[in-house]
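Okay, got some structures for you below.
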Structure 1
Amino acid sequence: MSKNAKSAHYDTLIRPVVTEKSTMGSEFNQVTFQVRIDATKPEIKAAVEGVFDVKVKAVNTLRQQGKVKRFRGKVGKRPDYKKAIITLEEGEMIDITTGV
């Protein structure tokens, strides 16, 4: 794999999502990542397989609209983002607590 392809994988995956709900997905061999908003499912699958050296069974995505928030009377909006729920093949595992 070339250096440019590897860096493209790192650009696709922004950060792991660590919430109570995403942690419960680990029981079903799932890991959740925040990804680029324009990333497609095949790109996400290739990025996870390339960075973590695991086999991906399925990729489910969702676009989360940013919340409208107020601070001292001023209206602001959080940015929109995209999440990908990655289901790994049986026996595969990603430990997101360790650095890559």
Structure 2
Amino acid sequence: MRRTHPVRIGDLLSDFTASPGVSRKLAEARLPEAWRKVTGPVVSRVTTGMELCRGVFYVHLVSGAVRNEIFMQREALRCALNREVGMEVVRVLIIK
């Protein structure tokens, strides 16, 4: 459809990123940074991998002590991650 009046690029980008599919993908892309921000530098150093698959967020840690501590707090971390990215993208948090 051809537009008859000029539209600002910022408005077009806002409309594009507000669409449900795009906003969800953007939130998923912010998840690794949200993990670092929510858990802090100590946990970030022992985190070796992260993967989101169908709402399940898999986090690989190399430290057994940190893994146990994170495991005990996984529900609070899941809520904090979803709050940080702005929508519910993590349904289950699996610590490996």
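We did not get these values from a lab; they are worked out from the coordinates using the rules stated. Please read these numbers as outputs of a predicted model, since none were measured by experiment. Cβ atoms are built from the backbone, for glycine too; each structure is taken alone.
Can you spot which of 1, 2 the value 0.70 was calculated from, given it is FRET efficiency 1/(1 + (r/R0)^6) of positions 37 and 53 (r between Cβ atoms, R0 = 25 Å, to 0.05)? For FRET efficiency 1/(1 + (r/R0)^6) of positions 37 and 53 (r between Cβ atoms, R0 = 25 Å, to 0.05), the value 0.70 is produced by structure 2.
Among the shown structures 1, 2, from which was the value -7500 of helix-only ellipticity at 222 nm (-39500 (n - 2.57) for each DSSP H run of 4 or more, over all residues; to 500) calculated?
On the way: 1: -7500; 2: -16500.
Working through the options, I get structure 1.
If semi-axes √(5λ) of the Cα gyration tensor in Å is calculated from each of 1, 2, which structure is the one that comes out at 35, 12, 10? Corresponding structure: 2.
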